[in-house]
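Heads up, there are several structures right after this.
The numbers here are math on the coordinates, done by the rules we state, and not lab data. Just so you know, these numbers come straight off a predicted model, no measurement behind them. Cβ atoms are built from the backbone, for glycine too; each structure is taken alone.
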Structure P
Amino acid sequence: MTTVAIHTLGCKLNFSESSSIVRQLEGEGFLRVDFDQVADLYVINTCSVTENADKKCKTTVRHALKRNPEAFVVIIGCYAQLKPKEIAEIEGVDMVLGAKEKFNLVQHLGALKKRIETRVIEGNIKEVQDFQAAFSFGDRTRSFLKVQDGCDYFCSFCTIPLARGKSRSANIEQTLEKAREVAQTGVKEVVLTGVNIGDFGQGTEESLLDLISALDEVEGIERYRISSIEPNLLSNEIIDFVSQSKKFVPHFHVPLQSGNDEILKKMRRKYLRDLYVDRVERIKKRMPYACIGADVIVGYPGESEEHFLDTYNFILNLDVSYLHVFPYSERKNTTAVKLANKLSKSDKNVRAKQLRNLSEKKKRHFYESQLNMECEVLWESEPQDGGLMYGFSENYLRFRREFDPERINSLERLRFEHIDADGFAKAEARQLV
């Protein structure tokens, strides 16, 4: 039997698509194996948000061919759409599929024999109009359900619209059908994923609020998370709905990118910082226990020390729970490439470190604010770190305990009583029934 291994770089959306592509291959008779095993076919689903993601693709190809020098190697994903010719020059790559063709991988495979020349099937991103539903399967605990793809925003630093095309989604009934499929797999938690989830239903009479209201009624799924949503699309109605929802958890990830209005305008973001403050305050007013995460980019061209300190102090006084910090990474075919006053790598790294330190303090403060609260923890499947297991509460507190196979994929009501030496949440023996 022909074996296939897939490796996913990047976001939750990529994971959902990788899983769906593998299921297609299994339907054609392929046997899936782990990526660190010998396989006949290696598929690498790439990201290209940062320069480092590109380097990871090349490294992953080398690792695959070390396991089987005769394996057939296919590259798909954002990097494949943006830089197909660059990928074709990587030694050992046999095929590159752009955004329009990645879900047609089976039709393109043919004989799995090493090629003298790499076959590149890229396609014009403007021709990518259809929405391809996807969800991840294999982790018994949670599934990433793709509900939207593409973006129409064209922020000055971002290549995603060039890699994934225009914003699009299925309708609510089609999405519900996928959610019911996920429910049959036995997972307890579904994470809604997309490029710009708040844009769900664009051009129709349906909206994200309509979708989450319908998903809340699907039987067999215990809880949902919204992976990330733009602040200008996070409406009062969505916040209010989550606050009284049966299944949507009080956890929001809301990209900020900068706390300085001048930089936000240069980035071509769709909001200024006052709106961000308003969204955070609305969430905390309705759900004081809610966890709020934020993405921040440091070292954007022209970001002065004053701009950065403005961002730092803005976040310092903002009731968010953690940060994902990214040093600005220059990408071709973006407006930001043409801007002057670029910062050195060392300056960007210094600023990133300062914000990551602030993030740790924010996270600690959030954990401390939740001490002695009751919560429901979903325990994950694999033993790690010398026989420990991990799980997340509904508001994203990360718990750990000794591994117990009976608790895998179970929801357990606990009282959060202690923060251990490594910063994890811990419940003592006074467990609630």
Structure Q
Amino acid sequence: MISYARQSQEEQPEASLPPVDEHIAPAPRVSVQAFCETVETAAAVQSAGEDRRLGKAHLKIQMGGMAAAIEAYRSAPTPNVIVLESDGRNDLLGGLDQLATVCDAGTRVVVIGRINDVTLYRELVRRGVSDYVLAPVGPIDVVRSICNLFSAPEAKAVGRIIAVVGAKGGVGASTISHNVAWAIARDLAMDAVVADLDLAFGTAGLDYNQDPPQGIADAVFSPDRVDTAFIDRLLSKCTDHLSLLAAPATLDRVYDFGTDAFDSVFDTLRSTMPCIVLDIPHQWSGWTKRALIGADDILIVAAPDLANLRNTKNLFDLLKASRPNDRPPLYCLNQVGVPKRPEIAATEFAKAIESQPVVSIPFEPQIFGSAANNGQMIAEISANHKSIEMFLQIAQRLTGRSETKKQKSSLLSPLIEKLRGK
């Protein structure tokens, strides 16, 4: 389907970043060749090629527009996707007719043009053009157009990966990630899976009171077997909407992984689950960096001290530089208000990082300790605890969803609530 009359970069005040509630699924391993007429478009396509969502695509850029494309494919096979920039209407339609004589079946064509006209749109549809984007374009416009060619419209929400990582060890990142995933599944009614990536010391199995015989290690050490059916067998069901891909949490083997060790697992989860929450351990390696940069949204959990501030700042700077077309990471403060402990105020954090924390979760060892020891979520221990609303706020920001399941009210609801309170 062609997306007609897509707004240009000049018309969008925030065109450099996708909307909060937009999810662009990564493109598969495809070949893309772009034929540009202006250096501005060529630069935008070049920047798009460096985006994480086109990490598997092979992109080649040439100048010369339509004429160069027709000449190039007279003696060479066409790629999976051709991106064409064109200024004129007659030259565009005539050029597409010529291109069709040398274009292989199955090749998809994206046109970048400057004419916003319904007649032209209909002619492009008739000629089988896959997408028409109004110039000038930004990198995210190119990323969106190419990626959407391989995503069914009804599957837009599938495959959102959320990465949660601690700025320092012991800040409670795993606890936050597990409770946020619970809120996504229970309050937002999204099917979600928690992937515990700390294979040696992961706590997701304990927190959800699960002890599955298989888990994520079986997938990582058998990449050739990974497919939808195999992953389904490894998942442990926690609730109707929440599943767990547990870590073995044993030391009988060493967990040294290559940079792309988890790629097949993530790709398979993306194809079946609307939301994947990665509980990333506090370590810095090729695969943890790749998992963070490749995620759709990121939450950094920090405690209010100097080391956490430094580490959060370093993570923010690296991730923003590595993901120029994505929303910046989010962060929250945890364990705020430890008695007699000097702390850095949230305002100082915000000033240094140039971003406000999503929430500041107070230090409450009694309820968090009870939940951890009982294998329960905070919502199961205390249905009205104030931290539950904070977990929901984080879940809404990370998923771009604001709606929650509302219970039907009645005239007796206030009386029932009072009785529950008693």
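Observations on the model:
- Comparison of P, Q - label where Cα Rg over 2.2 N^0.38 Å is highest: Q
- Relative contact order in percent (Cα under 8 Å, 6 or more apart) from the coordinates reads 17; which among P, Q: Q
- Structure with the greatest value (metric mean count of other Cβ atoms within 10 Å over residues 105-112, set P, Q): Q
- Origin of the derived value 0.80 (FRET efficiency 1/(1 + (r/R0)^6) of positions 121 and 401 (r between Cβ atoms, R0 = 41 Å, to 0.05); candidates P, Q): Q
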